[in-house]
Structure P
Amino acid sequence: MEYFAISNGIPVHILDTKKGETTIVLLHGYLETLYIFNELIEMLEKKYRVMAIDLPGHGLSGSNKEINSMEFCANVVADILKKNNIADAWVAGHSMGGYIAQNCIKCFPELFKGLILLNSTPFADTPEKKSAREREMELIRKSKLGSLAAISIPNMYAPANLRKFDEKIEETVEISETHDPNGIIACIKGMMERNDTKEVLANAEKAMFIFGTEDKFITEEVREKLIGEFPKVKAVVIPGTGHNSFIEEPEKVIEAIEKFIE
């Protein structure tokens, strides 16, 4: 079922399957909404309670005026879990959602059993990345959010998968029109100002990376650095996938998640 709740002063759009002893919380990435997980939810809900949230500034959820920090977003996620009397949840975050998921573990360890990073890292933005985000904010201020989505979203797939997922790409671009432009800017600011969360992974009792071999944002060099730096964190590499491994190879991602949780 889908519903709204007020958290930290903003309305939050939530999808909750309600059934299952084990809860998995799915946190989408930048320019996405909870609907990006539709196919994954259909598979996961056979065994688990699944909750997905439109993160602040995205989809049908509200936003802070100036900045949606990763800590603020984590507070919203934790508050929604508390309102539903959920503890010992697994949190899986895609890209930006992974930054928020790590802050969930850092700030609210009592609510979470483990962490799954879907094509995400613990690193803060580099100066180059911050400059790119500044350019994105300028485009949005010029009412070009739709154009930004049309350019950015295809880059999240492996080149060989673009034709196969053209409908999903088109759908995601169209849904991006529902975002509040000021909310997206507030999220960009939050990503730019975030600190690295390497200590979260270093201290995590249960954490997993899921990587794609064709990810343009997490290169092989970065991937191998992460695997070497965090030997306790399970790493699963999905061949032939880009930054959206959970869409490009959902069965393999589900298999990895189920093995990890159980």
Structure Q
Amino acid sequence: MQPTAEWLKTWESKREFTLAPNDLEKYFTDKEISGVEIDQIDLGEVSLPSGKIFVNDPLGEYLSMDKDPYFLETPKGNFPVTASIVKFEDDGDVENLIGCVKVAFTDEKPVRYEEAMKGIELIEELQEGEYFGFSIESGLATIVDAEAKDSFVKFIDEFESKGDANLYDDYFNALFVENAKNNPKYQSEEGDWINWTIPTTEFKSPIFQAGFGEGIYPAYFGYNGKGEIVAFYIQFIDAELEDSEDDDEWL
């Protein structure tokens, strides 16, 4: 569904409030942010045949109930996906968490990051320091194209129709464990990400741990100086914040 003319008018007047609070590209170029050590790993590619993006929890009903992709379209094709690993130290133990995920459409560095919108948000209520975001309940997130989403949801529905079948325990868990063996860097034994090809298709949809897990997280489009979308980001952790209580508010 395309946003109404009234919604777009309000969005234009509120665009400054949709800006990311920091330079997201630093998560993919630097090795330290505000004293927090970070690193980067390759998650493979995502297939975007239509350029209409959904970002959601791959488990439960979030994805099947989500009818609206982000209203701005990206370039079409298969694009590289990178995760920024944020390393938290607690009493000598280091926990490696996925803090940010990036889809790169070009090699350009964005000069501006704006929250990705569906065109149905209560945009008139948005204030500085707030974001809408998307919900994660299972602790996992995925990026899927609108053209691939029906196949994704169909697979889930058919799998879960098999009596007491559990989508994660009986299917995804083995894929995560196997990927952790093949790509152990920064992964737990149970695995933290996979690059999943949706069965019966050639569409790739990476699935990955979402920062600290359950929560509401923002996604952003990165723009070059010409106003063109050159990258897409999901921010799970803001390493520049000293206290999670200071985090941005969501609507």
Which one of P, Q has helix-only ellipticity at 222 nm (-39500 (n - 2.57) for each DSSP H run of 4 or more, over all residues; to 500), as calculated from the coordinates, equal to -4500? Q
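Of the structures labelled P, Q, one was used to calculate FRET efficiency 1/(1 + (r/R0)^6) of positions 113 and 201 (r between Cβ atoms, R0 = 25 Å, to 0.05), giving 0.25. Name it. Write down the numbers at each step before the final one.
Details: P: 0.95; Q: 0.25.
Clearly, the read-out refers to Q.
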When relative contact order in percent (Cα under 8 Å, 6 or more apart) is calculated, the result is 21; to which of the structures P, Q does this value belong? P
Which one of P, Q has semi-axes √(5λ) of the Cα gyration tensor in Å, for residues 33-184 alone, as calculated from the coordinates, equal to 25, 24, 17? Q
Identify which of structures P, Q gives the largest calculated value of volume of the Cα convex hull per residue in Å³. Q
Identify which of structures P, Q gives the largest calculated value of FRET efficiency 1/(1 + (r/R0)^6) of positions 9 and 49 (r between Cβ atoms, R0 = 30 Å, to 0.05). P
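We did not get these values from a lab; they are worked out from the coordinates using the rules stated. Treat the numbers as computed from the prediction; the structure is a model and nothing was measured. Cβ atoms are built from the backbone, for glycine too; each structure is taken alone.
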